[in-house]
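Presented below are the structures under discussion, each in the form of structure tokens.
Every read-out reported here was derived from the displayed coordinates using simple, explicitly stated rules and does not represent laboratory data. Because the structure is predicted, anything quoted here is derived from the model rather than measured. Cβ atoms are built from the backbone, for glycine too; each structure is taken alone.
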Structure P
């Protein structure tokens, strides 16, 4: 399957000197994508989990020049996979890049956050561009190729493909296999890799069983406000510990949170985030699963639009102290751009909260999506007033 990211990575390697950072959850297809993106180049692939590769990486890649086929007509690319597992990976990369920049391009992948060091001094500043890789989405499965603007014309998705995406998730292997027995084994393997390998290699947490319990509780918490004190009681750890563990699960792409938008909203909430999972397929409640799927699609869109340079996009939700709430708000360059409410059924009325918040924010696009409405060939983003639209029509217009 051709990924929407392939062309972006290829164009980067052809045009820019900076390293390519591909960050995303394990088994989202980063390694396959990396190799497909450099197929027209001379390249060498190194994986930190391979002992021989690790030895060469720690040598500063001094011997790599003898391993890459020399071709003056092709750019030579070095792929470093899972390099974040090395404690001093930033210093190693900086040294290699500074010495070898004129001869090689670098493509770096990681299944933990590769941008966490932005919080402090960033010795890598100016040396990389980050591209956040997500699992499959409706528009990507439909073969979207235009990335010059945020949205495209709607396109119908086969019901079987939609059901597979909803029930098996967007990770390529379970989606493409669409087999329940394979899916069950895949989910267990992914869980074991996270709690038996990734945690051990990237953190110093020893209470793995309690952290697993927290992760299990988040499945039922998906789409709800995060009550750290309640979670702390159930897991039997302190509230600061729960906050720290939530950050760990976030960095390892198990879950993510979105924060309330408070600008120009009277009596808005300021702190409580809502939590969602990267893999919506594990959620039992159908309504929560659909809302989580939409959250993942929107997060993928805002990350992609930001990473390719269309603007600065972010994902929030709306809620005030009177408990009026709208599920999602997408901002563009710090201004409201899309307000979205998610419903399982299209038989109800348009949520009055959409009108209430729209009067305060004057959002260009205000929609209520319904999962049970059939696809219609109509551009959701051309609507001038708030409307109820089919979920599949809306999702097919994103990335």
Structure Q
């Protein structure tokens, strides 16, 4: 049953005095986590999430995480019971994230934890799951960077970029920067026949995470390709002069990471650091182009400033990059994570329906540390363009 809500606007300027309403719809069951919503060419909405189960396998707990798939044929007002893609289709991994190609093919990126009881490799792996028939059947490609040792943790960009010519681009990386690769597909993601290394400006070989992990690709109308992603805040401070003294507890927690923007150059053989996007504790970015041409950036506040949760800001493309003001007109799409509880939010991508309605998916965490997933259906004010 939908719950009517008013969306608060933090630090309003252009949105001052405007009322933005929406409706929250619960999806799934308590414990489901980090949903990603997408729209198929037919108009049907699909939502994937995962259930982070665990069991005792002495002398410690082992994870057993299942990928879930929900469907909606009424614009997100109601949702089906989940299909368990791990149990029913054999798909493995966590934090599933959609890319829907122009022909309707569904791609899901995941990483498969070394600690998962079904992972016998002993290290974290990454995969791309693909369906060309709406999710009835699936194939899987493991994404392992060339020259990477078998025990290296690997991750991919969250989304896969579909170029104007129909070819696909995926970032694949191991820890550090030597293992950063671009994979290209020319058959809609069935195979990945072209691979080349990438030089990442601003990160050296000692970088403790993967250079492409959790990155989001965006291609501007100009053809320029950008990557927005979270970067370790200690490394980011070298470039942006951040004062890390405020991080007086667990200063190396990844909850304090910051978002940065890279421009891909030389067919993504190098990533040029463009600048920071907002402050510390922000992550999980996603961008869509609205029907009126503006951009909408959604992201998650994971630390430092409560209430935690998913936010959105409007922006636009300009000749020298993407422009978002994260200090004003922040749409507080989700603020439900309980005070004092960390790591509640994610992922927060948004789709726009044919009638202009926006649908954003997210998860939040209650006072008992239990996660819940929902979507919020909402609209921007119709008279915004006049301001």
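Comparing FRET efficiency 1/(1 + (r/R0)^6) of positions 43 and 227 (r between Cβ atoms, R0 = 25 Å, to 0.05) across structures P, Q, which is largest? Please report the intermediate quantities before stating the final value.
On the way: P: 0.00; Q: 0.30.
Greatest value across P, Q: structure Q.
Just checking, which of P, Q has the largest value of FRET efficiency 1/(1 + (r/R0)^6) of positions 11 and 171 (r between Cβ atoms, R0 = 25 Å, to 0.05)? Intermediate values should be presented prior to the final figure.
Details: P: 0.45; Q: 0.15.
Max of FRET efficiency 1/(1 + (r/R0)^6) of positions 11 and 171 (r between Cβ atoms, R0 = 25 Å, to 0.05): P.
Compute percent of Cα pairs over 31 Å apart for each of P, Q and report the one that scores greatest. Let's see the in-between values first.
Numbers: P: 41; Q: 33.
Across P, Q, percent of Cα pairs over 31 Å apart peaks for P.
Given that FRET efficiency 1/(1 + (r/R0)^6) of positions 19 and 379 (r between Cβ atoms, R0 = 41 Å, to 0.05), derived from a single structure, equals 1.00, which label among P, Q identifies that structure?
Details: P: 0.60; Q: 1.00.
Considering all the candidates, the number was obtained from Q.
Which structure, out of P, Q, was FRET efficiency 1/(1 + (r/R0)^6) of positions 35 and 99 (r between Cβ atoms, R0 = 25 Å, to 0.05) derived from, given a value of 0.55? Can you show the working numbers first?
On the way: P: 0.55; Q: 0.95.
This figure was derived from P.
Starting from the value -1000: which structure in P, Q was helix-only ellipticity at 222 nm (-39500 (n - 2.57) for each DSSP H run of 4 or more, over all residues; to 500) calculated from?
Values: P: -11000; Q: -1000.
Considering all the candidates, the number was obtained from Q.
Using distance in nm of label points 7 Å out along Cα→Cβ at positions 203 and 291 as the calculated read-out, with 2.5 as its value, let me know the right label among P, Q. Write down the numbers at each step before the final one.
Values: P: 2.5; Q: 3.7.
Computed on structure P.
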